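Each in structure tokens, the structures are laid out below.
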Structure I
Amino acid sequence: MASQQPVSIGKVVLDRNPDKFLTRSVHDLLSLKGRTIVITGGGRGLGLAFGFAVAEVGGNLAIIDLLDQPHDHFRKLETEFGVKVKLYRSDVANHATLTATFDEIVKDFGRIDGLVTAAGICPDEPFMRRAPESVARCMNINVLGTYYAAQLAAAQMAKQEPTDFNPRGGSIVFIASIAAHVASKGQTTSDYCASKGAVVSLAKALGVELAAFGIRVNSISPGYMLTDMTIDLCDRYPWLADIMMNEPPMRRIGDRSDLKVPVVYLLSDASAYHTSDDILITGGIHAGRLM
């Protein structure tokens with residue numbers, strides 16, 4: 001049997017236990033039991049699906065949204081999984097308001113172990129006609145809202161007491177977009193593309209800076225995803241439905257279930273050595289459109 005005692009290599013002490021894979025199952029690695037996960041924009045859309053994913057693996061949920069009322073499915077999230085769920089009405093682009101919300105979350109839950117930033121908007125208007133106020137709103141929500149939430153979550157993660165389920169730090173997951181990598185056919189979303197590019201870059205930088213605190217930071221860039229908002233958009237602009245269904249090499253639009261496991265993976269110990277990365281889940285459209 002290989003030794004599990006620390007091994008000195010020069011000035012480095014290597015805590016060697018090569019047999020951990022025998023005792024840590026995939027189920028255990030993906031568990032979020034006992035952990036508190038904050039999700040911005042979690043009242044509907046992608047954020048709500050992420051809430052279900054977290055609850056299904058035992059995580060408690062602090063949901064932040066500007067909506068007066070969340071989607072009807074939120075009630076199912078609150079009642080069917082045996083975890084603590086609380087909704088906080090707040091504005092991610094208002095630093096003072098968001099700070100008060102995070103203080104309330106820590107008071108209610110005692111800690112923050114993970115953050116998913118799903119709050120965002122996607123204006124569609126030609127670049128030459130974009131009004132400064134509208135551009136600023138997109139940047140404030142998508143970029144500054146992500147920055148503020150990450151800063152507040154990281155500050156709590158760095159100072160809180162260790163537990164059996166989370167000895168140190170935490171995980172932050174930014175929701176970026178395929179728009180950070182390629183322009184969207186049939187849409188004019190210049191400021192949205194710029195904002196999601198900033199989110200991808202921010203994740204890379206923070207993953208490096210916060211590693212010393214045991215905090216991992218990654219982003220996910222989804223392609224076209226089926227939500228209530230997407231359905232409404234395609235009803236109003238039928239050519240977008242054709243693009244979303246036929247442009248990806250896999251010839252389909254993504255379903256929110258396609259993102260549930262990747263989010264859990266990045267929040268959990270399954271990704272303990274994974275940081276400063278952007279995961280593209282696009283049906284292949286980031287590599288090229290089907291001929």
Structure II
Amino acid sequence: MSTTPTVRAAAQSPGRSRKPVTVRASVSRPRRSVTLTIVTGLMLAYTLLPLIWLLISSTKTQSDLLGTFGLWFSGDFALFDNIGRAFTYQDGIFGRWLLNTVLYVLVGAGGATLLAALAGYGLAKFDFLGRRAVFALILGGIAVPPTALAVPTFLMFAKMGLTDTPWAIIIPSLVSPFGLYLMWTYSSEAVPNEILESARVDGAGEFRSFFKLSLPLLAPGLVTVLLFNIVATWNNFFLPLIMLKDADLYPLTLGLYQWSRQATTVGGDVVYDLVITGSLLTIVPLTVAFLLLQRYWQSGLAAGSVKQ
């Protein structure tokens with residue numbers, strides 16, 4: 001049995017008065033690095049400066065946007081007027097683009113997250129022939145950039161007659177090699193094998209064990225993968241650019257690009273103020289999603305960083 005420092009001190013000096021000895025551990029303060037502070041400040045400015053410019057510019061009219069200093073407000077505060085015009089311009093097509101983007105995210109990103117969770121869990125908890133080959137394929141899929149696969153995907157979808165349809169955006173979004181790899185590594189540590197063995201002894205099926213027992217334990221990693229897929233699908237630009245011709249099927253990224261190109265066409269409307277305001281409205285849902293789910297994705301990113 002271990003003794004406390006006070007008891008040990010009293011036992012070593014029996015002739016003296018047994019006055020308790022308080023032992024306080026001194027914890028050294030972390031060193032302050034001026035260089036690290038400067039670098040962090042520069043990175044913070046590099047990150048926030050475009051957002052500040054976007055927020056300020058969306059409060060300006062078309063003339064003030066091109067004729068005033070970009071990082072300060074002009075005389076007329078036109079934010080709400082710009083928002084109203086963005087939703088009514090061209091018969092309210094901005095709202096249609098917003099709904100299209102939400103549809104692509106719900107079906108594409110949500111389906112990709114579910115498939116990554118199922119596949120990653122299966123690879124982590126089941127042993128089968130060809131497991132290493134699957135691991136190599138996943139790493140290869142992570143290494144290949146999505147833009148390199150865009151043209152082959154377009155040719156394949158063109159032969160299948162799926163171009164210029166929502167499926168041309170949704171089906172490629174269902175494949176997430178990085179999400180699968182992340183769920184694989186997270187499932188290996190988050191779900192104890194003893195729980196699964198107990199469930200099998202009690203007669204529970206594999207799908208029931210996954211949805212009832214494993215899925216709650218995978219929540220932090222699941223939310224992390226979901227946020228990655230949401231950002232990737234929400235900001236998807238090149239794939240819709242080559243897949244879609246109908247403007248009613250555009251996501252927000254491609255729709256705002258079309259508005260921006262109007263200034264370079266003969267007789268086209270110059271609506272840079274609406275492009276700026278639409279860009280601000282586009283990042284709001286992503287910001288809200290990160291703020292609401294931050295406690296989940298922070299723990300998901302830190303998973304595996306500390307050895308138990």
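Every number in this text was worked out from the coordinates using simple rules, so none of it is lab data. Keep in mind that this is a model prediction, so the values were computed, not measured. Cβ atoms are built from the backbone, for glycine too; each structure is taken alone.
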Which of the displayed structures (I, II) returns the greatest value of distance in nm of label points 7 Å out along Cα→Cβ at positions 85 and 141 on calculation? II
63, 45, 37 is what came out when Cα extents along the principal axes in Å was calculated for one structure; which of I, II is it? I
Out of I, II, which has the highest value for distance in nm of label points 7 Å out along Cα→Cβ at positions 197 and 253? II
So FRET efficiency 1/(1 + (r/R0)^6) of positions 125 and 237 (r between Cβ atoms, R0 = 30 Å, to 0.05), computed for just one structure, reads 1.00; which one of I, II is that? I
Quick check: -20000 is what I get for helix-only ellipticity at 222 nm (-39500 (n - 2.57) for each DSSP H run of 4 or more, over all residues; to 500), calculated from one of I, II. Which structure matches? II
Note: relative contact order in percent (Cα under 8 Å, 6 or more apart) at 17, derived from one of structures I, II, originates from structure I
